[in-house]
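Listed after this line are the structures, all set down as structure tokens.
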Structure 1
Amino acid sequence: MPSSLEKIALGGGCHWCTEAVFQSLIGVEKVEQGYVASNSDNSSFSEAVIVHFNSEVIPLKRLIEIHLYTHRSISMHSMREKYRSAVYTFSEIQKGIAETIIDNFQQDFQNKLITKVFSFKAFKVSREELHNYYLKDPQKPFCKTFIAPKLKVLLEQFSENIKSDYKN
């Protein structure tokens, strides 16, 4: 395994949506869909994905930027316990880097970013039938209503990072 292969966990909305966004990116080797927990106040499980990526192809900064633009990273809504807006890190070094990245992106948003950085504690994989949800049938009403608009944002703002089979 190349030393440039890293992982980060991201939560913000439905893990079906988050999975589809990150599966479409060049340099992402694997996306695990499920539920992530952190420590203390954030120990409950929240929908998220673990993204395994080649940092030489797509850096952490770009992944976090895409994450901020493809979910409601400035909206504190009633479902935030289930859909925590978060970046879950696997080391203290990665945590510091992620916090700096989010702080630096704040200037690009009119409203305050609510996305927090937490230490990764645990992961529970989602049911097998939910994996690759968008890839299995992009014509499902849920996919057309919720996932397709996120992929449109990717095409408009991050087209250089999108795998060619997602550009159609």
Structure 2
Amino acid sequence: MADKSQQTQAEPGAFRAVLTPHRSLSPTGFVILMVALSAISFVTGLAFYLAGAWPVMGFFGLDVALIYFAFRLNYRSGRLYETVELTPARFTWTRVHPSGRREQFDCNPYWARVNLREWPDGRTDLRIVSQGRELAFARFLTDEERRTFASALRGALNDARGGTRI
């Protein structure tokens, strides 16, 4: 979960996590991939051109352009992030979309409950429930990362409420 979130605790009972989608291909890797695809496409297109099938060369350029734009859209969606901030007085969840639009959910931590649904096939769904309101979040995390984060958030909520009382 180290790639997906950053957790900090500045004061007793405080918890902050920043959740970000994982991108397996670095910007340098993207450049290398595009150069390799362009070279392969150019050489193959040139072979078709020399064989007399010159219209095929344009299609090889088109597929490289489509792959480039698909990756650019993927990287743009990777700018999405969510923050979870918890203090003894307040629970705040914020999602910042790639466009800059923000969504926010606030509640009292005493009323908040972490709900992790698990299906038989291993899929999970993470939600925070408070006073009849329910919010699904961390959808871009893997199922195991959601389980780990749910456990950490439950512990942080328990600490924010003052620990376990008997």
Structure 3
Amino acid sequence: MKRLVYIFSACLFLFASCKEKTYYYEVNDIEILPNNSGKTKQKSVEQFINIAYANLNQKALSPDQLVDITDVIASIGDKQIAFETIIAKMITAPDVAIPPDSEMRADVPLFVVETYKRFYVRFPTEAEKTFWVNYINSHPTVTPETVYFAFATSDEYYYY
């Protein structure tokens, strides 16, 4: 009888001690995609020029100017260099609608949100917003022109 109690106790001890703990955190699965994942169609040269001009000047580009700029881009072999050159020229134009540095530094988070809305037609994620706010605050030589140039020449800006 004692032997049976020992065997039963040993079996009970072995079965009770061999359980693996499973933890449940009740976290919902979400699909994470890049922010530009919905933008799969590349802008044509004309679309890029028109949209960039409108974003920088807050007015439409004339048809004559569009033809001239399109001819310049066609004459340059590398479109990326051509686009960067055109954007740089647009940003330095006297009638460009870029906020002054003092306005950007007065409310950097608002400037970042407005820049995302202006160029990408979306709100920034918290990570993007934090990056740009920290970058602008830690680099006193960064100007609104520099930020606008970065947005207008980014990969996401070439797609819609």
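FYI, it's all coordinate maths here, none of it is from the lab. Note that this is a predicted model, so its numbers are computed, not measured.
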### Summary
helix-only ellipticity at 222 nm (-39500 (n - 2.57) for each DSSP H run of 4 or more, over all residues; to 500), calculated, reads -18500; among 1, 2, 3 the input was structure 3
### Task
Have a look at 1, 2, 3 and say which one yields 22.9, 84 for Rg and Dmax of the Cα atoms in Å, as calculated.
2
### Message
Given a value of 74, 15, 7 for Cα extents along the principal axes in Å, for residues 49-104 alone, calculated from one of 1, 2, 3, which structure does it belong to?
### Response
2
### Query
With percent of Cα pairs over 15 Å apart, for residues 25-120 alone derived from the coordinates and found to be 74, which of 1, 2, 3 does the value describe?
2
